[in-house]
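> The next part holds the structures, each set out as structure tokens.
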Structure P
């Protein structure tokens with residue numbers, strides 16, 4: 001990427017759009033029941049930021065009512081939509097810069113209406129009412145009684161596939177809020193995050209907001225580049241980034257394949273692979289350095305494979321760095337769906353070579369073509385051998401280009417480095433298919449014991 005310098009160039013209008021979002025987010029901190037002049041100014045800044053767009057008049061009206069402490073649910077939905085539109089515009093501007101830097105183009109996404117929500121419209125309406133109460137109270141005004149109001153709504157939503165997306169979001173959001181109650185005693189509030197969750201949930205309560213990209217099938221050779229692991233106390237997800245070479249000879253495509261599982265909080269490190277591995281054969285292929293041959297694998301227009309083992313089988317050995325050097329430069333990426341346009345969702349696979357590594361205390365940077373790029377080496381999972389030390393010794397890196405805290409950075413997925421004077425590749429997902437590494441094997445055994453104990457206890461409870 002000789003055009004790395006473009007990532008540091010300012011983007012016209014980006015700072016202003018994010019400042020308007022921040023102003024609105026600050027208004028939510030104190031709540032919109034009795035807004036003070038500073039909150040009213042933040043609401044007006046949001047309205048001014050979308051002036052000249054189709055959202056202008058409705059947002060101005062909603063901001064005026066909210067500033068007077070008289071915002072209804074429809075007004076709060078309008079404010080959430082304006083905020084989401086600004087972040088979507090920021091996402092698009094950043095992705096345009098990424099495209100200019102990498103030289104890789106993107107595709108187009110068509111959407112189809114989601115299922116008719118009228119039979120269960122009472123549940124989204126109940127969720128919208130709860131979210132409106134949160135906005136009026138503000139993050140400083142939350143308490144356990146208010147937050148617990150989501151429990152019954154979530155319980156009714158989760159069994160319904162059409163509402164599960166919103167139900168899961170509300171469940172996680174309410175859990176975060178509950179862990180932070182009472183809001184009046186909080187020393188630090190995750191202002192942007194909670195506003196993100198609130199506005200996304202608010203829009204998902206609308207009819208047909210769950211519109212999904214048109215789906216198709218994928219047939220061809222899948223070349224894994226690396227895996228990004230997300231782990232929480234009770235859940236884990238592995239997202240494999242790969243290049244698909246279609247069997248019909250068309251241009252290669254960037255795709256993703258994900259698997260998510262619940263987990264006991266006692267399962268740590270490499271133990272999470274044991275939970276995920278049975279659900280996706282791709283993880284074993286990734287650990288073995290193999291490609292996958294796909295036949296009619298379901299895929300969304302956003303490039304997400306709906307993984308099914310019956311549509312994929314292990315292929316020939318495939319080196320991730322060879323794939324990154326040969327197939328990645330010509331691969332096209334699908335556009336993000338409207339509600340998924342957010343700077344935090346940017347994760348673009350890139351190959352970096354010929355850089356020098358600079359280390360300032362714990363901060364790593366790659367100097368590429370005379371320009372420095374921050375390296376988020378600590379974002380790698382504990383479930384793999386790729387750590388900051390290997391990254392610091394590397395000469396080539398497959399990573400995800402991200403944007404966070406006002407700047408681009410790269411999250412390493414795999415590096416080429418030298419160990420005992422021998423060139424080796426170190427992958428974050430090297431243990432996905434199993435390993436003889438003593439530390440990883442110990443974690444897997446601990447996971448086996450923990451899961452077996454929990455199953456035995458659950459069996460006892462069921463028998464009772």
Structure Q
């Protein structure tokens with residue numbers, strides 16, 4: 001057999017032909033990784049209706065400012081916050097009412113009637129008659145009952161204000177948490193979209209190879225299966241993104257701004273000792289303290305109400321028509337309680353409520369401290385996991401590049417090795433995204449337990 005004829009027979013052999021196609025298709029797969037970054041971003045922008053920028057890396061949006069804007073918008077739009085503000089105004093009006101108890105009260109009473117007077121041996125007197133009474137009263141001394149009632153109302157107004165601050169903080173935390181989750185799912189979708197693009201390129205290459213070597217059809221089926229799984233993960237991330245955006249629209253309205261990259265906006269772990277001190281200045285803890293003070297003032301007002309009181313009274317009565325006359329009076333009225341059934345029980349109940357409020361405040365502080373330790377551990381673990389995943393990612397990227405190169409070099413590695421390396425690489429990228437955002441969610445929760453989640457944003 002001639003040398004030329006031998007070479008022709010080798011070129012016509014299916015296995016040799018498939019290897020030649022593979023050697024040609026491999027570089028096409030590796031070149032620019034089939035433009036996976038650019039193509040994936042374009043697809044994601046299309047599938048999300050433009051709510052995600054096609055090039056988030058070059059976005060000029062300040063993520064901190066966007067979070068502050070979203071929080072401000074949610075506070076303005078919230079009906080629950082509007083209701084709480086009205087309750088705060090109502091509590092302030094109650095304070096004014098309590099203060100007004102020290103001022104004199106003036107009452108004018110008038111009546112008109114047809115009257116008659118019959119007495120034996122005298123003429124019957126009858127006719128129309130009109131009466132008018134003017135009465136003025138003012139408290140002089142009440143053992144501090146009005147003072148304590150005013151303190152009680154003032155502290156209840158403070159409770160309402162602090163409750164408003166606590167509600168605002170919870171709403172801010174919910175808004176920021178949803179914005180962070182939105183950014184999380186955007187990045188997840190970008191990673192899975194790149195994975196889909198990568199598997200699509202592999203399927204395209206194997207389709208070319210399979211045409212030359214039908215015996216490798218099973219590899220094509222396996223690659224198509226991996227492509228379907230990657231696309232399923234991508235659609236799952238998009239579904240989670242859409243659900244998160246629905247919840248976010250409830251707070252900020254239908255027009256959502258493009259998602260800003262937020263993977264590092266709250267990635268700094270705060271000082272634990274400082275966070276524990278900040279718990280005492282948290283709005284809900286201050287609210288519990290104000291509630292305890294209000295309960296104590298109410299108990300003192302109940303005690304003062306069971307003691308004598310002195311009022312100044314001035315009045316005048318005038319009658320016109322039949323039986324015309326005018327009289328007036330002025331003096332001091334003393335009210336001394338002698339027997340009040342249930343007074344001791346009322347006072348005891350007020351004292352018990354004040355003690356209960358103090359215990360509830362102390363329990364809230366203790367619960368927050370232990371919760372802070374738990375969340376701090378979660379944040380620390382998530383940040384450590386993110387750092388470790390970065391190291392794993394470097395090795396994973398090297399492994400997938402080497403595996404692909406060896407697969408391209410006339411089948412030194414199997415297709416299953418290639419797909420396994422690709423799947424491991426993108427799984428680690430998703431794990432890195434989740435670790436970063438788990439840490440940010442924990443950090444946001446830590447700040448919300450103290451001075452507020454907006455503090456690190458400023």
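> Quick one: mean projected area of the Cα convex hull in nm² came out at 24.6 when computed from one of P, Q, so which one is it?
P
> With Cα Rg over 2.2 N^0.38 Å, for residues 274-337 alone as the yardstick, tell me which of P, Q scores highest.
Result for Cα Rg over 2.2 N^0.38 Å, for residues 274-337 alone over P, Q: largest is Q.
> May I pose another question? To which of P, Q does the computed value 11.7 (mean projected area of the Cα convex hull in nm², for residues 154-297 alone) belong?
The value was obtained from structure P.
> For distance in nm of label points 7 Å out along Cα→Cβ at positions 242 and 306, the calculated result is 1.7, so let me know which of P, Q that is.
Computing distance in nm of label points 7 Å out along Cα→Cβ at positions 242 and 306 on every structure in P, Q gives 1.7 only for P.
> Suppose you compute relative contact order in percent (Cα under 8 Å, 6 or more apart) for every structure in P, Q: which one lands on 15?
P
> Sticking with this structure for a sec: Of the structures P, Q, report the one carrying the highest value of Rg/Rh (Cα atoms, Kirkwood Rh), for residues 74-169 alone.
Q
> Further question: Looking at structures P, Q, which one was helix-only ellipticity at 222 nm (-39500 (n - 2.57) for each DSSP H run of 4 or more, over all residues; to 500) calculated from, given that it came out as -24000?
Value -24000 for helix-only ellipticity at 222 nm (-39500 (n - 2.57) for each DSSP H run of 4 or more, over all residues; to 500) corresponds to Q out of P, Q.
> Given structures P, Q, which gives the highest value for distance in nm of label points 7 Å out along Cα→Cβ at positions 146 and 194?
Result for distance in nm of label points 7 Å out along Cα→Cβ at positions 146 and 194 over P, Q: largest is Q.
Laboratory data are not the source of any read-out in this text; all were calculated from the coordinates shown. Here the structure is a predicted model, which means the values were calculated and not measured. Cβ atoms are built from the backbone, for glycine too; each structure is taken alone.
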